[in-house]
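Throughout, read-outs are computed from the coordinates displayed, never taken from laboratory work. In this text, all values refer to a predicted model and were calculated from it rather than measured experimentally. Cβ atoms are built from the backbone, for glycine too; each structure is taken alone.
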Structure I
Amino acid sequence: MKWRQRWSLLGLSPRPKHPLIEENEKYFSSLDQNKHLRDCEFVCFDTELTGLNPRRDEIVAIGAVRITGLSIVPGDTFFTYVRPTRPIPKDSTLVHRITSEQLKDAPDPEKVLPAFVAYVGPALLLGHYVQLDVNFLNRALKKYLGGIIRNPCLDSMKLAQAHHEYRRRSERGYVSPYMPLNLGLLAKEYDLPKFAQHDALGDAMQTAYLFLFLVTKLQEAGYVTLNDLYSAGKIPLMVR
């Protein structure tokens, strides 16, 4: 039984698509994957959550930073707390240090989500283990705005794996077959500026720096277009 039929049997109507969702779909009716990376616009984002259960948990903070011309745009950032429908579990607060008390006056998702979709616009989305954030984001968008965003996504974790594998294959000296996947550990390994961990804007900024570092290295290996980066993320890898 299709979802519209289920809604009808329950006596409910599906939420109509928000105009921003319709506009987003038009942006990505086609995509030139041969576009040079320097000509692309990226929005690097991160979320903080009440937990990791996709059926029950919710977004409590969103942070993002814009990259154009392969440079971070100074001051062009997005950050907001989001008021959840249920209290934050204590074990989640221990991770991101956000409490239910902090969020009692935070905007609700119906206000936050349109602002974030408008901020992202036609940019490509970038994150560290980005699928987790996108899944929660699109679940919320479908609930509150009647649809999902279609922005193509790049995962800095996969790009880090690709860079590590390229080093193993090309460098003469010994390169360990193992590498860290944690964002903070990768920043430390590559001697990048450090930002607050488990903080939506801090992690978004950390991911942006990691992405730009990796893109520089991968360009040296001949990865210069969007399609190249997508291909780089599919390299078979040895990781732990």
Structure II
Amino acid sequence: MISFNSVNIKYIKEYYSLFNVKFNINKNTLLIGDKASGNNFVLRIIAKIDKHYGGEVLLEGVNLKDIKDKDLNLAYVTQENYLFKHKSVFKNLIYPLISRKVNKKVASEMVVSALKQYDIKNYLYSQLDEKEKQKFFALDVITFVKKLKIKALNFNAQKIIALLRAIIRQPKYLLLENFFEDLDAKSCQLAETIIKNANATIIATDEEDNLRYLNFEKLTFANGSIKK
């Protein structure tokens, strides 16, 4: 469970991004609100990106400020898609495992398993332009993702790789920031499948009550507060 107890945070001196919010998250939850509502600050606080807040946030009964960043068992997919653009798809996917000292062979097997489970090669190939497709025609899945650079992928494909990288290490909490915004239909369908199979508590933000989060608990934010 994650508990927010009278939490306040200011983005600028005169304006509260969150003001005295109190709520608990113990299941998949959608935080609804526009970009000025404060809902994305909930994700940033949980991920310990924004640490200068008032009030108390408890993660499974422990004060979030007492938990070291490296001990947070969560993954955060932001709208910016923070990927290594000049590195391969494979290196991007294996990075969070290697950085947590997972055995390289085991890490590689985990990446390959995810690639095959979601048929990522065919999806990525379909998103390439014709010039890029000629370079990678008939490659096996491992060679394909080791040769294909992130910078060759379009917006949709980069979002999918960011999502796959997030869930590949099996975090306990998965944070999604307006994930489906501007995503094409094919990518939305694949993302839904990946999210559905993620063995994690999902906390997502969206500007509206998105039907893709049909079975989620809903909290609506406006002007830094939760609407009753």
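Once distance in nm of label points 7 Å out along Cα→Cβ at positions 55 and 127 is computed for every structure in I, II, the highest value turns out to be that of II.
Please compute relative contact order in percent (Cα under 8 Å, 6 or more apart) for structures I, II and give me the label with the greatest value. Largest calculated value belongs to II.
Between structures I, II, where is distance in nm of label points 7 Å out along Cα→Cβ at positions 63 and 215 highest?
II
I have 0.35 for FRET efficiency 1/(1 + (r/R0)^6) of positions 39 and 119 (r between Cβ atoms, R0 = 30 Å, to 0.05), calculated from one of the structures I, II. Which structure is it? So the calculation was done on II. Taking Cα extents along the principal axes in Å, for residues 79-142 alone from the coordinates of each of I, II, which one would give 38, 27, 19? Clearly, the read-out refers to II.
One of I, II was used to calculate helix-only ellipticity at 222 nm (-39500 (n - 2.57) for each DSSP H run of 4 or more, over all residues; to 500), giving -13000; which? Matching structure: I. Structures compared: I, II; top value of Rg/Rh (Cα atoms, Kirkwood Rh), for residues 135-198 alone, i.e. the largest, recorded for I.
Which structure, out of I, II, was distance in nm of label points 7 Å out along Cα→Cβ at positions 47 and 71 derived from, given a value of 2.2?
II
Can you tell which of I, II yields 4.1 when distance in nm of label points 7 Å out along Cα→Cβ at positions 87 and 159 is derived from it? Value 4.1 for distance in nm of label points 7 Å out along Cα→Cβ at positions 87 and 159 corresponds to I out of I, II. When mean count of other Cβ atoms within 10 Å over residues 15-22 is worked out for each of I, II, structure II gives the greatest result.
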